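Undergrad: Below, each structure is written out as structure tokens.
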Structure 1
Amino acid sequence: MKKTANIRYADGKMFIKTPFEATFVAELKSTLKDRKWDSRSKEWVVDNAERLQALNLIKRYYELVEDNQAQEIPQLSEAMKIELANNLPTDITTEWLSSGDLEIWTDGACSGNPGPGGYGIIFKCNGETRAKSGGFSLTTNNRMEITAVIAALEMLPKKAKVVIYSDSSYVVDSIMKGWARKWKANGWKRNTKDQAVNPDLWDRLLKLCDLHQVEFRWIRGHASRTENEWCDQIAVAAAHREDLPRDEGYRP
């Protein structure tokens, strides 16, 4: 008797929860290009573009239970796509920041880990949206998650009060729970034996957090937030650009 796989859909993604089966996991990794393991929810996250491939694979190993129907991915405006395709800097002005409360969504992506990586940023203030992206030719997913936040804060022309939303618990917890500051105080060591990873980025981010009034909020990835979905689209697109620069701080 086959075990059961539960599938749900949200914001252009399918979320797959199954009992562990090593051969299924190996085949999923080799078959699907746009897939990511969500360690919090214990689910595989797959783009709807590969939905039929994923379903055919799942059916070979499990009985299938679909909780809802696939949804369309919310799309970026054409103007924003053009801006991001040309990698133009977004005009974040003092006047714009003074018009209301600032919220920022960030996300990082990596094609392979390590591999070519990208980050996406969505700025929202007074009902208006701005966006920015970038990437590197060889990096890691965690470095892109941190870099997204750094790039966002570095674009602010003056001291600001901002709420940053990220689906990376690594980023949110390291700042909000004080882990990164403890690592720095201990000479970039997590404990008596282990070095902290990505100290170059954490040092930059801590300095920016001292400059601005920043609150980090964790959100579940691809869970009915259009801004988070946009960030993911932007980051993935950035990771696939040609002639990406080197990530000088990355150490294999």
Structure 2
Amino acid sequence: MKLANVEIINNNRIGDRLYKLEFFSPYICKMASPGQFINIRCCGPGQIDPLLRRPFSIYDTDKKFNVATILYLVKGRGTANLSRLERGNMIDVCGPLGNPVQPTADKILLIAGGIGIAPIHFLAKHCIHSHKTVYLLAGFKDQNYMLVEKDIMRLSIDYSIYCEQNMWANRGVVTQGLHNLSRFQGYHIYCCGPVDMLKALQKKLAGAKNQVTALLEERMACGIGVCQGCVQKIKNGRDSYSYQKVCSQGPAFNLMEVLFE
């Protein structure tokens, strides 16, 4: 982990409130692994509001040009400030944070919902470079993420996209891509997305023999396990549970052990 001021290369709007931000950071590009994230100070120059940093999953790294990328939605003051920054501006970045994900299976099924495509895309690139068989299922509410498909296509993997509100892709929700589970026998499944999607996957995959790992995303203040503001209830055995910190003990957890409130 390292604190650094880094230069923005691009901060492009690619959808409604959806942005792709690229910044120059040899350190992040060298050290970041799938599953990890960065914390960005999102207040303007000379300002302290918002005081707390915002966590963002790493979407991509280009080690040749030392450019790291995040994908983000404008939801509040912090991301609104971030969206107004331009090429050449500096941002205060802390990372990489969280525990790396290191798939060992030869066959990997990736499932992404909404902005959950960010860590899944980075994981997909890693799996490809490790010569694994990769299939990607992605689900979005509307055409807002349509340009993201171009990045998925560049991965040169098999994929299916589901869209709830129009005919840009397969109409429906991402869990419909699991109608024939036997097709993915022997695959290790990784997923990231909204809580409703993760709950649906728990039901859909209950009883399946696949190992299922969820990359959880949570509001957090410090990102290093001190404030304990990002705890998640995790099952311990049949009748007990504990609270684990998404930032320092995650963000990867066995989906079947996650207890959603």
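Read the figures in this text as sums done on the coordinates, not as results from a lab. What you see is a predicted model; the values in this text were computed from it and never measured. Cβ atoms are built from the backbone, for glycine too; each structure is taken alone.
Undergrad: Compute mean count of other Cβ atoms within 10 Å over residues 29-36 for each of 1, 2 and report the one that scores greatest.
TA: For this comparison of mean count of other Cβ atoms within 10 Å over residues 29-36, the top structure is 2.
Undergrad: Let me ask something else about it. A value of 15.4 was computed for mean count of other Cβ atoms within 10 Å over residues 53-60; which of 1, 2 is the source structure?
TA: Corresponding structure: 1.
Undergrad: I have -10500 for helix-only ellipticity at 222 nm (-39500 (n - 2.57) for each DSSP H run of 4 or more, over all residues; to 500), calculated from one of the structures 1, 2. Which structure is it?
TA: Source structure for this number: 1.
Undergrad: A follow-up question, please. Can you tell which of 1, 2 yields 154 when volume of the Cα convex hull per residue in Å³, for residues 13-132 alone is derived from it?
TA: 1
Undergrad: Can you say which of 1, 2 returns 19.8 when mean count of other Cβ atoms within 10 Å over residues 21-28 is computed?
TA: Computing mean count of other Cβ atoms within 10 Å over residues 21-28 on every structure in 1, 2 gives 19.8 only for 2.
Undergrad: When relative contact order in percent (Cα under 8 Å, 6 or more apart) is computed for each of 1, 2, which one produces 18?
TA: Considering all the candidates, the number was obtained from 2.
Undergrad: Let me ask something additional. Please compute FRET efficiency 1/(1 + (r/R0)^6) of positions 37 and 157 (r between Cβ atoms, R0 = 35 Å, to 0.05) for structures 1, 2 and give me the label with the greatest value.
TA: On the way: 1: 0.40; 2: 0.95.
For this comparison of FRET efficiency 1/(1 + (r/R0)^6) of positions 37 and 157 (r between Cβ atoms, R0 = 35 Å, to 0.05), the top structure is 2.
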